[in-house]
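Every number in this text was worked out from the coordinates using simple rules, so none of it is lab data. Quick caveat, the model's predicted, so the values are computed rather than measured. Cβ atoms are built from the backbone, for glycine too; each structure is taken alone.
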Structure P
């Protein structure tokens, strides 16, 4: 049986010659994302806005859809439910109510009254504005430190130019992910922050693969025009990039359509991240190197000093 080839082995698409088109498109995406963030804003979840959290246990596997409908009829605002460990354990989150602690207690009493004594209340917590503000800044710090750590890693593994290009592409992915969440109005919570961090790891993995081929070709072809060398590097890794993205998307699409309401926004963020991460690795990270004065002579031991035909 022959190997699966989604991309022909001898493909030679003109990525670098059309880089200005992709750069302009990416610039529009980033500007639109910033506009949506500043204009419409994000739909922050309870983690970042504060709210009420109850952990309950039912006698048998709970009907989450029915329970969500019942609690939604109370008019308490955003209601989030998810299984917590096993089908009989449910985590209920209600947005913070207007008013002081008394208003929060009244909301809790309404919930307990409508659910009745058929459930066991194992934990009741109120996430105040101070805690939610700390969670927000902790999430922002986590993303910033991850990007900085990636910059250092790429800088030491390659050169500073590669690190700059990688962070440029990675920032593009993060900003557009935030923009799509603002546009669609999906809940932005700690799970979304985890998705953003995962997207960063996936995107940089794709980028490093192409960068490795660029570095290898820099050592092999001393006189080949740099733009052609970069274009060849993208084409040579294109099959691997596409196959990896497609197989990852198959799993994520299954999670999105079959995983239920709880992880749907997380799955959407991951699907978007795979698509935009693949795009940026091919159309942004490598073309940027063309303007960064990369050394043509490799610095690693074993560099090939003779010209080879591509």
Structure Q
């Protein structure tokens, strides 16, 4: 590990919509923010081909192009972007200390916008067909499967919600669950089970996603007897949860039972003064680029006001 230390008045961890929006606001307040881009610069949007629901782009925009515009806008006002990632943090001392891969960073105010990562099944075929019919966001991509047959895997509230949502535009939705009962809340289960367009495949796991250049089906394996059957679908939606990227903050900041960071209601303040949160790292409900951007704005304004108070 390098002994080089870089200090920033405002350090922003994460370069998705939340992190870059925070950077735009902080930079325009002359706070000279430093963004640590993390392992996936641009965040989850860089794995999304077409974004049609971000305001201001009536004809749509690709995820990578949208994030490129975010970055340029942040840099225009003086944001510095470092392509590094936070390995560990010490939030008990002032200034705060963030150890990167090659550099140690210190800062007066910290904005955590490290996002969350969708959980995947871990199949080679699933990774190969990501954005070619395999997706982890029905709200983002459901529109592309209008009048088509799709499959959703999962058994929690998210799976019920995504399956129900997809029935609005898809011809049919196959809900695949490896057990014989859902863990979703009763009301969400009833909503899905009473929907004529949803067919539930109990005690089935996905053995493979079928198709060369695009999804053409899924191979289901019976969890009891191991027999397989092929189900023809053109879209495959993962709804088995997200993992917030909060490992470097374990034991230092309060988190909920799923590991999401907790902010004071209606603000971006954490329980440590000077540490703020934005985006999917603290949002287990909406997880949209536009809501992440909104909380990035909140975090920058909260940080600016807090720093002014310290002076």
Structure R
């Protein structure tokens, strides 16, 4: 007999993995800072960190506080109409009651593909957008499964969590760039240190400054995949019917996306959707979404 998965265990396990992964990004930042302080004057290191913090926070926080408006504008979505999109409103109201969250603002984007996304910095400032294809092709249970998944992203503060990851990655990238450029213009500290040791530190610093931002981005992709698993499991907790979301994912899997449809999406928006709208051929560590077959398998085991 196939063992059953507990949605509670799935939620707990993937949330823990997300915290561990974001801690890894923070460790990258600490190691990079330590190496820079060994090579350059410590006071110069603090200047680099202050600059990276200011630039990273400024850019990300502007996006964070306007995330819902930016997301809706980028896909040219329109507000849902209660009579025309009654099925959408019923599904959202049911999931709002099940989750205990305020009713999000509802939007519809014109696309033949089945897809949806949620955005907003907190439950009081949240939006859910679905495609016209989702409203036409999904039945009641499937649509509720998709909406429950998106409500789960709101309930779990995933936008806030991923914003933190983005801030840390931004700090790493900016600090690394400033450090690499400073090697050409600044005199090195540690003149009393053995020359070979200093050269070794510089080489180590250059290698880590190049690889750390790449590694941090890969970790952020892993965090995104874990949050999708959390949203799937939390969605099951809301609907108590895993077959609904599993069936919706099957329809998404077998759906064909034309090149014309792909042009309707911004690549920066892809991680927000329930399924990657570009259906990239590569998977694994470079993907923001888990393998859809694995998601379906886990749902069918709950």
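One of P, Q, R was used to compute distance in nm of label points 7 Å out along Cα→Cβ at positions 173 and 197, and the answer was 3.6. Which one was it?
That value comes from structure R.
Can you rank P, Q, R by relative contact order in percent (Cα under 8 Å, 6 or more apart) and just name the one with the largest value?
By relative contact order in percent (Cα under 8 Å, 6 or more apart), the leading structure of P, Q, R is R.
Here helix-only ellipticity at 222 nm (-39500 (n - 2.57) for each DSSP H run of 4 or more, over all residues; to 500) has been calculated and equals -7000, so which of P, Q, R was it run on?
Attributed to the structure labelled Q.
Identify the structure, out of P, Q, R, from whose coordinates mean count of other Cβ atoms within 10 Å over residues 229-236 was calculated to give 26.1.
R
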